[in-house]
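Structures given as C-alpha cells follow.
No value in this document is a laboratory result; all are computed from the given coordinates. The structure presented is a predicted model; accordingly, all values stated were derived computationally and were not measured. Cβ atoms are built from the backbone, for glycine too; each structure is taken alone.
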Structure I
Amino acid sequence: MQSAALSAPKSAPKRSTPLQIRNLLFDLDGTLTDSRPGILACVEFAMKELTQPIEEDLSFCLGPPLHQSFARLLKTDDPERVAHAVALYRKRFVDVGMFENSVYHGIPEMLATLQSSGHRLFVATSKVEKYAVQILTHFRLDHFFDRIYGSEMDGRLANKGELIRHLLAKEDLVPAKSWMVGDREHDIHGAKQNGLTSLGVLWGYGSATEFEAAGADHFLATPKCITHLACR
C-alpha cells in the first residue's frame, strides 16, 4: 500500500495513466464542497415534520440518494411515504439548506490547474441537477466544468452508475481516458461499473477502509494530489 497522500490498492488493475487521462468527473457533496451541515439539518427537519424519531447517526445520509436514505430512516419501502419525506427535505433545502455549505480548501486552485492543463471537467452528482448548478454557481465554480450532471426530481439518475453511464453517452467520452473522483463507495462502484479509473478523496465523508473495500484505484489526501496525478 502506498502512502495515504496518494495511494492505490496493490491489486488495483491498471487503467488510464496520467498521460492518457483526458476527462475528470467529480462528485459534489464531500468532494468539492462540505455540505454536511445543510444535508443533516434538512434530514432532521423532514423527520421532525413526520414526527419520526431518529434512532441512528445520520452520517450515512452523506452520499447515497435521498430516497435510499429516507427508506432506511423510515424503515419502509413505501414509495409514497419516502417521496413525502424527500419533499419535506427539499422544502428546507431550497429555502436554507442548499447554502449551509462551503468549498473545501484547495478546490478552486485544483480545478483551475486541471482546466488550464487541457482536461475536460464534469460534475456527476446524485443531487438534483438544478440544485447542483445553483450551488456551483453560488460558489463560482461552475465555469470550470464543461457540464454539470445530476439526478432528476423524481429520483432518476440518482444511482451513480446510471448517472456516469448517461454522462459518458451524452458527452461521447472514452472510459479508459476518464477518471471518477468522489468521497464515497457509491462513486467507486459507479466508476467500476463503467470502466473508469476511480479516485477516492479522504477529505470528504468516506475513509480509506471504505475505498479499499470498494476497490478504489487511488486514495487521495488533498486536492493537490489530483493535479499531481493528472498533470505529471
Structure II
Amino acid sequence: MSNPWTYVDLLLLLGVALGAGGALFAYRSDRRPLYALGKTVASLSFVALALSSGFSSTSWTVFVVSALICAAFGDILLAGRAPGFFVAGFALFVSAHVLFAIGFVLRGAPGVLAAVGAAVATVAAALAWRWLAPHLEGWLRKAVPAYLVIVSAMLVTAWATAMSGSELGQSALLGIGATFLYLSDMAVARERFVIKSLANKVVGLPLYYMGQVLIALALARYALPL
C-alpha cells in the first residue's frame, strides 16, 4: 500500500529538480559557487525526502538512509575544485555504495539471483575498466577498479532484492534507482577521466538525482500501487 503524497514531499521533489537544474545551468556558464549551491540543494532535498517519508526503522532501511546521507555529502564535496574535495567525495561515495549493498542484502537478495547478476556485472565492469584504464594514473589505477567492483555489487544486490521482493512497487523503485546511479557514475567517470563535456552533466546529473529520489521514495513504498 502506497503512502499518500504530502505538500512537503512535493516541495522536496521541487528542491531536487531546481537544484539539479541550477547546477546544470551553472556548469554551462562556469559559475562554480552556483554549481555547488545547486548540488547542495538537490542533495539535501533527497535526504530530507527520505527522512520525512515515515519509513519503518528496519535494519535494511537504516543502511539505505545512511547511504543516501553519505552520497549527499559526497556529491557536495565533489563540487569543489581542490584535490582534497575529490578524494573525500570519492571516499563517501564508496561508503554509500557499500551501505546500499548491505541494505539490499538485508532486505533479501537470494544467492542465485545475485550470482547471475554478478556474472553480468563482471563483464560490464571489465569493459568499463578497459575504457577508463588508459586515462588513469597513480592511486586511481587501484581505486577506480575497486570502485567498479563496489558499484557493481550495489547494482547486483539491488536487482536481486528487487526481483525477490513481494512489494513490487518498492522493488521496482529500488532496482531502477540503483540502475540510474550506476549509469550516472559512468557519466561522472567520463567527465573526470576521459573528456569534460556538458553532455556528461546533462545525462549524469538527472540520472543521479532521479536514482536517489527513487530509492528515497522506495523507503516508504510510494507511488507504485503494485
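Per-structure values
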{"item": "Among I, II, which structure scores highest (criterion: relative contact order in percent (Cα under 8 Å, 6 or more apart))", "result": "I"}
{"item": "Label whose coordinates, when helix-only ellipticity at 222 nm (-39500 (n - 2.57) for each DSSP H run of 4 or more, over all residues; to 500) is calculated, return -12500 (choices I, II)", "result": "I"}
{"item": "Origin of the value 27, 23, 14, where semi-axes √(5λ) of the Cα gyration tensor in Å was derived from one of I, II", "result": "II"}
{"item": "Identity of the structure behind 3.0 (criterion: distance in nm of label points 7 Å out along Cα→Cβ at positions 37 and 197, calculated), options I, II", "result": "II"}
